[in-house]
Every structure is written in structure tokens, then in C-alpha cells.
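Undergrad: Quick heads-up: structures coming right below.
Just so it is clear, none of the values below were taken in a lab; they were calculated from the coordinates. Source: prediction; values computed, not measured. Cβ atoms are built from the backbone, for glycine too; each structure is taken alone.
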Structure 1
Amino acid sequence: MTNIILCGGNGTRLWPISRTLMPKQFVKLFNDKSLFQLTVERNSKVCDSVFIVSNTEQYFLALDQLEDIEKSKDCFASLTMTKFLLEPVGRNTAPAIALACMALEKEEIVLVTPSDHLIQNEAEYKKVVQKAKELAQENTLVTFGITPTFPETGFGYIEAVEGENVKAFHEKPDLQTATKYVNAGNYYWNSGMFMFKAGVFLEELQKHSPQMYQASLQAYENSNKDNLIRIKHEEMMAIPEDSIDYAVMEKSDKVKVIPSDIAWSDVGSFDALYEELPKDKDGNTLNAKHISIDSKNNLIYGHERTIATIDIEECIIIDTGDALLISKKGSSQKVKKVVERLKEQKSELHNVHLTGHRPWGTYTILEDSPGYKIKRIEVKPGKRLSLQKHFHRNEHWIVVSGTATVTVGDETKLIRPNESTYIKMGEMHRLANEGKIPVVLIEAQVGEYTGEDDIVRVSDDFNR
């Protein structure tokens, strides 16, 4: 059985923790583990292999975090056993699942899961997965319906009849309708998790959404066929955009639902996150940087600066260094409006943190002012940046630790701690770490424009 993990989504309702280039599934919120890592660990206990569908940026984040859990030996998650399918642009869940299924044997049973959900009751989870597997072997499409604990208006609902048979899928209801659903006893939250044979799903997709099936098939056939499948941009764009619910599940007569009481959360808002984090005696989330004076029932997030609260109750306070969010509990769904405003202002705050993750390591912006920018750059052992040049800035590199191999123009040399080099505007250059420990350096950029898009890559190990 294969676990197809869908890594799409930006998690805008958890801004400023979640950003486009570091979405919520990769943020380490739970005992220094991310929701993505918890998903891989949990499903490695019930599946034989992992198949991750993501975009290019998330591919490198996923690789890094797989390496972390591989080192910890918390699950099988061997990089050699993990397949990836990279989408140049997202077209919703139905095409993502279809493309992954096309890379598998028709009889292979797949467990499709998002990468950003939390499941606390793993013993019960194993039971419902086993029950779903038995139904999937009978050529049905199985969905997992979460037993509702309150009338939630932010989820879709699945209406069951005669046990496991699905009567209808319902859109997100108003409060009155949601209350009626919960009281009825045969309505479940739509979890976005599924199980079926790869071939059965593709047959149903071809039957109910033939245009999507044909476009997906063409895109897959024109891709490479190895453990890293890259779909071409123009062919991905030709695939109709739709969810698995609309494309298949709501139209098929082969759908079953498994009632699942598994302590599930989509961690879709700060209010939901507050419920899942450990708290002190006053109901504040545990945080070593928090000083509380008569403050109760607050979500406090921040790892850099000390956060002191006095007589504050029922609030959400999120500090990420470059952005501060303060909200009443119960209002955190409005965070999406903040992100919309940032986009209107053409701000990068919705897109990237002060620390950006790259396949070769990380960079942290220490200061960004008109005319110059200062960064801390860390390069992993055995990695190197692209061979590149800039049109609008000069750069100064000062090595703090490790030994950097630096190419500037036709010259390559080693730069050790306390040594530096200078790269003129327009000059070809590259930074590499050929040693056994990380290279840490300070980069000072000076020029009229210091944006991340002022990079012309000539050669790149990561095909960016």
C-alpha cells in the first residue's frame, strides 16, 4: 500500500507562521516536528511506501525533513523508497492524485492524505485504515468521515445512509444547518483523506471527468519515468482544475465512507492550533519566551524576542521577527484578509520568512534597507549555490565558520574564517562547501535593487 501525500497549499490562515515558501505543513509546531513529518511517520506504520506530490520549492523542504526523520529512525521513510511528482503549478487535488496513480500499478492500493493534518489517536487510526483497505480491495472508493464534535461551519460534510454508503456530499453549511447535521448522527466532516486502488480511481475519473483524465494522461506520458517525475508547465496548465470531490467522489456510485473518531484536526486556524498545543496552568500555550502577568487562555508564539503580557485574556499573539499578529480568539479566520492586503501592497511578507530555505541550505536577512541588504548564509556540506550573476548589486562575502570554495569569474579559491571576497556587479560567481561542516558567512549586498529575483542562473545542481 502506498501513501500519496499531497503537499500543496499555502496555509494562509496561519500567517505569519505559514508563508508561501514555508507553508504550515513544514513548520515545526509539535515537539520540533512538522505536520508533514508527523504524516510520514504515522502512515509509515500502515503503508509500504511514500509518494509525495508537491511543487518545486516544497520538494526541497520535503527532502530536508525526510532526511531528518530518516536520521531519527522514527519511520522507514528512506529517500531511496520515496517517489516524488513535481507540479509546476497546482491544479487542485484531482489532477495531483490522478498523475500519482498513473505512476503506480493498477492494483496498488493508495492512501491519499494531506500533509498538514494532525491525528492524535493513532490506535484508532490504524483500525479505520484497515477497514478502509478491506473496502478498497472490493473496488470501492473510500473516504474517511470524521465524527463531528461540534457544529463546524468551515468544513464540508458527508451524509451517510445504511452504514458505509454515501448519500451526498454537502458544502460548508451555516451554523443552523451544521447543528442539524451534528444532531442527525449520520453526517461526518469531510477529512480530505481517501483510499482506493489506483486503477479503480483512474477508471472512475475517466468515466466522470474524461477531459481531466485525458489531459492528465498526456501530461504523465510526456514526463520522465523515475523516482522524480517532473510534469511540464504547459501540459499541467492544460489539465482542468478541480478537486477530487467534484471530479469523482460526488459523481461515482462506488463511494463508501468510514466513520473515523481519530482525534483529527486540519489545524486550519490559530484557534484550531491553540486547541492542540500544550498549555500552562493558566491556559496559555507553553513558550519559554513568554512572561505572563495575570494573563490567561492565550496562544503565544515566538522564539526570538521575549513576549510579556499583562492582564491579557483570550488572545492570539504571533511574533515571527518580521511580522506581529495580534487577534482575539475566535477571529483568526480573518487572517486571510491580512494576507490579501499584503498582496495588494506587493509586500513579500506573505511569501517568505526572514529565514529562507533553499536546497543548499538557508539564508537569514539580518537587515534590509534602501541601497543595501545583509544576510547570514549557511551552506550544507557537499552543496553549492548556482553559478550566477546579478545586474543590480555588488556583494561582499565574509566567512564566519567552515571553509568556502568560491568561484569569481575564472578564479576559484578557498576562503576561511575571517577572510572575505568581493563580487562585482555582473560578474559570474559561485559558492560551494566541499568540507564536512556547514559553511556560515555574512553577505553584504550593495546596490539600487537587492531583490531575490535579481539572479541570473547559468548552471544549477537543482534544476531551478
Structure 2
Amino acid sequence: MPKYVFISKKIQPFKKVISVSGDKSLSIRWALLASQAIGKSRAYNLLQSEDVLSTLNGLKKLGVKINISKKFCEIDGVGINGFKYRKNLNIYAGNSGTFGRLILALLIKSPYKIKLTGDRSLSRRDFSRVISPLKEFGANFYPSNKSKLPIYIQGTNFVRPIRYFEKKGSAQIKSCIMLAALNAPGATKIKAKKSRNHTELLYKFLKLPIKVINKKSIDFIEINGEKKINSFDYNIPSDISSSAFFIVLTLLSNKSHLIIKNVNINSSRTGCIDILNKMGANIILKNKKYYKGEKTANIHVKSKKSFKPINCPIKYNSSAIDEFLIIFLVAAKANGISYFRDLAELNQKESPRLNLGSKILNMIGIKTKLTKKSIKIYGDPNLKLNKKMEIKNFFKDHRIMALSTIAALTLGGKWKIHNPESIKTSFPSFLKILKDDLGAKIN
């Protein structure tokens, strides 16, 4: 892939039906749980991004047999605690925080020290959030006071169930505890701030012993471990985080209409749709279905000429955490001041996204007021660009790259966007869909 892409023309009006790649969260969780199952599991529409490939390669190093064909990915599961451990093993997580954090939970009984490494971006991110509960299960980490990669984990033969209060609203922390609980005899109990519930739904579909009590802002989860997982097939729906970029592209383009087929609309993931509709969009969900606990639909969206500012309710934060960057672009076109609060978690992602989002808005001429966990965006409904823009030094964050591309195609100007290969971590077909399906001129 080239060192940068160049965009100098806004996208022309379009009326299209597209499909986007499989959901990344479900792709990684399927692979991890399939590795713990007994027998062969197949996934259809598995996202083949760098993050998912890092997951599959890591599992192969642990003795799991994996076969990828054009139609499906097949994993021959080894059962709970069935990994083949050996000395001096190094698991490389690439850029994937989800795989990097969740695989530690499945190494809870490793008899040897296993080294976990990642790329530069992942090595800057906090792992103490999963190290802390895993230590309570009995795992050991080296160096003992280190919270960033590379780190070593050594398991224990005496995994004990725990009680844990997850206060960050992080699905990765919650899922890490749930995966470790598979190896713990007795009941592990989690009190968790609201976050994505894909792991809970998969546990229910697999008939694992799980109890979930949903309260207004807190979920109570109880898991009884040491149960067998049967192999299972899964047709992975499309990713709503990837879809969000095309939703906003359509909203900000002229006389355009888009249908995105078979998208995962799990309510713990649809905050972006709720927020955008409150700002005046008219995003409609049709052909709703349930698939193995997950809700899917076709997303219908049309261009919009004006947007209302929003004082964004924090109840949407966890269900829109990966989409706020692209939501900020709509706020930049709103008629007034939009306010987003309690978003410190954004700076714990692949890059300091809250800070970089504000920086890019400033570059395109939008005033912002930024704190460590909030942003005010002073929208300009007449915003148009007729200048050169260069986006680089953004930690190779795939969502910054995608945000910049959508801004270039809807606002005008001449854009030079570096490190386009970063999009491969989550959405390798992003540029192809823009060019081949929607007619975008991207050089």
C-alpha cells in the first residue's frame, strides 16, 4: 500500500446498497471461544483484518489448528485449558487490544512464563486494567509492577473464582474476567458498569452456566466455570463501527441514499445511531432479525442538509465509544455548540483519540474546547474547505485515517492522508468500497 492517499474531489451523489466486513468484536470472540470448544467450529464472514489475523496466529502458536478458506474459517478446538504450552513462547498481539487483553485470560493455567508483545501503538496502552483481576484469579505477571507490553504471564494450577467490580465500562475487562472464569471452579461474580455484551450473549448461546441481571447502569454477572464448550458455527454480521463511516459519509454528501446490509445492531453498540438521530439524522433500521442472541438489521440512511447540536447524554458513551471521532465530524457541521462529556476512555485507545479528534477539527477550522475528558465543538453549518490538508503522525490509528478520508470526501480541499495501511487493522476493504462501490476518487 502507498505511503499516503490523496483526495482532491468531493464524492458525487450516490444511491447504493453495500455490505461491510464482519464485526471485529465478534470475530475475535468467536475465535477465542472456538479454540476452547471441543471439535470443529466454523465462522462465515469472519473479518480478516490484521487484528483478527493476529488472534488466529496467536492461537496457532498455542497448538490450535486453524484452516481459512474463501468461504469460512475453521478452528479445531482444544477444549478449556487445552493449549499446548512450551517454554520461551512469545505471543504477538499486533495492534489488537482486544486479543492482547483477552488472551491473557485463557493463559491462566500456563505452567511456563509466556511473553506477550505488541506493536508500538499497543505497547503504549494500559494493561493494568486486566492484570489486576487476573492476579486475583491467581495468575502471576512479570515484571510485577509493569502495566504495559511487553509483559510475561505465568498461570496457576489453583485458579480461584473471584468477585470483581468493573468500574470503567470496559467490555475488554469484563470479557477477560468471564474468559478466566471458565477455568475457575465455583461462581465468579462481576458487578460491571454498562458496556458491550457480546461475550454474555455468546455464553448464553453456548449454554454456558451464566446469570445476568441488568440494572439501569450496572450489570450483575455470575459464571460457573469448568464446563465443556461444544463446537459451534457462526455467521458473523457486519460491523456497525465500520458502517458508521459510511453512515456519516451519506449524511454529509449531497442527494445520496445508502443501504448497509445485515449489520449487527446490538443495543450496546448503537449509540452512534441514537446520537446522530438526535442531531437530526433520519437513520432507519429495517428487516430486523435475531441471530444467536445478536440483533441485526439493514441500515437505511439519506443525506441531511442541517444538523442540530447535542449535549450528548453520557448514557450513550459506552455504546458509541469507537464512533465518537466520526460523530465529531457531524458536530462540526451542526448549527450550534455540541458537548461531549466523560470521554477519558477515548484517550486509552489506539491513539489519544479525544486529543487528536480535537486537533483535526481545529485544522479544518472548527473551534473546540478540550479537557482531559470532555470536548465542546463549535459547529459551522457552512463549513467547506478549499485548502491543503495533511494528516500524519496519528499513531497509525485506523479510525483517524478513516475519519480523515470521510472528511476529505465531504468537506472538499486537497487532502494528503499518511499511513493508509493502518485501516488494515480493522477494515481492509474500506478504500475498495469507497472507490469501487461508491465512486470516490481516491489516488
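Undergrad: In terms of distance in nm of label points 7 Å out along Cα→Cβ at positions 55 and 383, which of structures 1, 2 is highest?
TA: Structure 2 gives the largest value of distance in nm of label points 7 Å out along Cα→Cβ at positions 55 and 383 among 1, 2.
Undergrad: With mean count of other Cβ atoms within 10 Å over residues 271-278 coming out at 16.2, pick the structure among 1, 2 it was computed from.
TA: Label of the source structure: 1.
Undergrad: Sticking with this one: With relative contact order in percent (Cα under 8 Å, 6 or more apart) computed per structure, which member of 1, 2 shows the largest figure?
TA: 2
Undergrad: Taking distance in nm of label points 7 Å out along Cα→Cβ at positions 239 and 327 for each of 1, 2, which is largest?
TA: When distance in nm of label points 7 Å out along Cα→Cβ at positions 239 and 327 is computed for each of 1, 2, structure 1 gives the biggest number.
Undergrad: Give the label, chosen from 1, 2, of the structure having the highest value of mean count of other Cβ atoms within 10 Å over residues 31-38.
TA: By mean count of other Cβ atoms within 10 Å over residues 31-38, the leading structure of 1, 2 is 2.
Undergrad: Here's something else I'd like to know. One of 1, 2 was used to calculate mean count of other Cβ atoms within 10 Å over residues 23-30, giving 25.8; which?
TA: The read-out was computed on structure 2.
Undergrad: If Kirkwood radius over Cα pairs in Å computes to 22.3, which of 1, 2 did it come from?
TA: Answer by label: 2.
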